[in-house]
Structure P
């Protein structure tokens, strides 16, 4: 019996990178999984790599559409009866990210994916967690949600600061319903999002930054703690980098 046996987890942005690594970690501990993401082909490939049969369900979803998110939660609940753990992992960035380069359209792209999408998922899952007086919500943030690093860009930073505030406020509001909310703030991670950096990331730099499995281990730690224990914030960074 794994530590997440009889638990159902909904993971957004689950087709690759950190989302897929979290799925692998949760599955190894006995959880049933609902994987969400925009790209149906990537989700199918991810599910095949997990090779878990009926323990994994994929639901292609655009989380920037509240109606689509409501349908996602309906399908997830219909598949397994409940959602115990929500992992808001979906996120994006753009190459043209400085304040001078941002447009109203590109600003909205980042805010809608990185912040609005998490809100829609929380809003759709929260009623059943409140009814059960139990639930875990993990927001995959970024150290850019703690420090306004120019490298990340103004819109990305704003979206991540907003996500931190959303998580902290939710945790305070729903603490009496035993709903635990954790904001995890990783430093640089070797994932496909690096491909949209304004300047290419060298192989040497990739060697010392976090791997998706590192972040997945942090998420698993939070998700497997006893119900009376909550981790509001967890910062994880490459040893070689400075956090200041």
Structure Q
């Protein structure tokens, strides 16, 4: 099993080293940075599972660094600060931090918070993965990450538009989508009355995933309303 990687960001070397010793003794891989800029550079090169981030630092402080990290990353962030006023805690948490520890701190307490945040993060991500990565309708399987579709043992080749339509219906089982709604959500353009693009795509999808396209198991027609996939 790979070690989880913790990035410790603090302008005080003594704190970086102290926290690093406790983390390493608990079998974590430790990366260190002296300010926000160094931290961002490391994050571009390394996979990091959690960040311990000091607030008061030169070059780029923890608040600014936290905001930049949150632009495209969602790993847990624990803020460290010598300031204990409520407003400082609120500022840290509203910029995207998950927890806040006030200096001076007990390294064992910090370690306990690291473990707690990692457990929470794993549970959340596992729930999201199970919910969103795979959509199953009988023997039809839609993998939303790899854009793969299978019916039983057979791999189905869909165009990107066909996949988006199938994904839309599969993700929202039992909900009827009108032709206009499907068009606007997939093509992101205004629908015109005479446009039969959606109907053509539905027909092509059925030809690929249905045993008998005239009696579809998956994509059902609700006459006068639209299409749906039943649970």
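Where a number appears in this text, it was derived from the coordinates with a stated rule and is not lab data. Since the structure is predicted, the reported quantities are computational estimates derived from the model, not experimental observations. Cβ atoms are built from the backbone, for glycine too; each structure is taken alone.
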For the read-out mean projected area of the Cα convex hull in nm², a value of 12.8 was computed from one structure; give its label from P, Q. P
Taking mean count of other Cβ atoms within 10 Å over residues 63-70 from the coordinates of each of P, Q, which one would give 19.8? Q
Which of P, Q leads on distance in nm of label points 7 Å out along Cα→Cβ at positions 159 and 215, largest value: Q
Rank structures P, Q by relative contact order in percent (Cα under 8 Å, 6 or more apart) and report only the one at the top, that is, the highest. P
